[in-house]
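Take a look at these structures.
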Structure I
Amino acid sequence: MSLHYAGELAALATACCWTITSMSFEAAGKRIGSLSLNGIRLAMALVFLTFWCWIQRGLPLPLDASGHAWGWLALSGVIGFAIGDLCLFRAFVVIGARLSMLMMSLVPPMTAVGAWILMGEQLTGIEWLGMALTIAGISWVVLERRKDESGRPIRAPIKGVLLGFGGAAGQALGLVLSKYGMRDYDPFAGTWIRILAGLISFAVIYSIIGWWPRVTAAFKHKSGMAFTGLGAFFGPFLGVSLSLVAVQLTHAGVAATLIGLVPVIILAPAHFIAKEHISPRAIAGALLAVAGSALLFLSDTPSR
């Protein structure tokens, strides 16, 4: 296939990676706790990236990055990994994965607005329509009415909604700042800088709240570490690197929309692996999201 849509394809590959990651981290979080998981996954990903950059570039560390790249990519790492993911992982606990993923459907418009303000990126009418259809499809999938055992509707706590919003804002701003800081720099080396900044942030958090004993104990949980390693490979290492490839080669808003297909892509493994029931509404939402993604591919402004 032509590299004409390389940015869009990288965004779709990111969504596939993050589908594997979300299932892996769900299993890991139940075993070692979400806060310990956040830091350990970044440490593992940093090891993966160091070896990859050594093999690919001959430089295990991004010593050739400019001061501009170091500053903005590090800031995006703190905002995206430390602040955004901390909010998102806590939202999973407070309001559950489905509503949390609904809040994450705000990432594409947030990213598009941020890229317009910071870099002057303009989207075409077809791209806005494709983005709207994709977000609508995702929302349709994750916003099915939930009821408790007595049949009464379950209302989401305001705290959880705000945490979900914080997670979405963190990811959106992290993507925009990554693109602004990276420019033509290597995406994998750029991810190394982002992850280092996020890892340092979590080290500070662990020190402040006295969490290090729990982090140390987590390493003794074999199955928890196995799921963490799998998630770290497809998430902070491969998935995040591909997301930087995507925002480097196409509009940030378009990339964020395609990356946001995770709640739709995850339907198949959730049904066949986790044996979850998939409703007709979920299937309809998936088709709507795919239609929106097709519009993004057929727009007049492919990868640049």
Structure II
Amino acid sequence: MLKPDLPSLNDQEGEQVPEGLPALVDGHVHLFPPDIFSALWTWFDENAWPIRYRMPASEVLEYLLSRGVGHVVALQYAHKPRISRMLNRFMAKTCSRFHGRVTGLAAVFPGEKDADEILREAFESGLKGVKLHAHVHCFDMNSEEMNQVYAVCEAERKPLVIHAGREPKSEAYRRDPYRICSAEKLKRVLQEFPGLRVCVPHLGFDEISAYRKLVARFDNLWLDTTMMLSEYFPLKEPIELERYRIDRIMYGSDFPNIPYAWDRELRWVKRAGLRSESLEWLLHKSCSEFFDVKI
């Protein structure tokens, strides 16, 4: 659970992606305009952990790409209605500066006026999918407004990244994530929209076992590892990636909104002793397939 006294870890950071790892796609990086980034940092200071990397969007991308990350998937979300178009213009413009090395996702607030039109406009501008965050948007995953988003993404063949795990929760959220998020709710989405590609971040924290079973069953579900390899949160069970359907697991950093070194999880991956094929799926092949990224 998020709380104001979560620590910042002063671990040493590397200057490059750890030697010996295969090509790397970071499937979970956050970009926002300056005023929203600033508000987000304040929220984390008050309700979670101190964010270690406070830099504008272009510097976020330059930082990762200059350190050996081959491609970045950039995520955003609209925390209220009527800002989605502004966010999508910002994302498209930012990504265009990096000559094919950044894939940007669209924002929409479920249920807002013209949500389907907002998404189609975003896709026409070059954005390659959608990011939603149940804790922030406070939606019921099986509601009509969510079905509208699922249907557009399925019809347009665009992937959806959705924070559907119940953790990390916070008393600062307007609704209890345990009431609106669950692996069972997501299973209904996967069944009702079989052509929709869905990625759930954080391995579905805290229902990690349930999501591991879901990803083995459904061909339209992926998971990302964001923050779950950092040994930052206490977990009920160790993460054993070789037990997963590895072609559906992708690496993501959550950069820059993290309280530890940017490469902390990559160093964990290098120590984990994964087979070379598993490393390739984890670090670039799974993400490339999900987002249709060429590296």
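Things worth noting here:
- Which of I, II leads on relative contact order in percent (Cα under 8 Å, 6 or more apart), largest value: I
- At a computed 3.3 (distance in nm of label points 7 Å out along Cα→Cβ at positions 45 and 85), which of I, II: II
- Entry that produces 0.92 once Cα Rg over 2.2 N^0.38 Å is calculated, selected from I, II: II
- When FRET efficiency 1/(1 + (r/R0)^6) of positions 61 and 189 (r between Cβ atoms, R0 = 30 Å, to 0.05) is calculated for each of I, II, the greatest value falls to I.
- Origin of the derived value -10000 (helix-only ellipticity at 222 nm (-39500 (n - 2.57) for each DSSP H run of 4 or more, over all residues; to 500); candidates I, II): II
- Origin of the derived value 1.9 (distance in nm of label points 7 Å out along Cα→Cβ at positions 29 and 125; candidates I, II): II
Quick note: the coordinates plus some simple rules give every number you see, no bench work behind them. Worth saying up front: this structure is predicted, and the values here are computed from it rather than measured. Cβ atoms are built from the backbone, for glycine too; each structure is taken alone.
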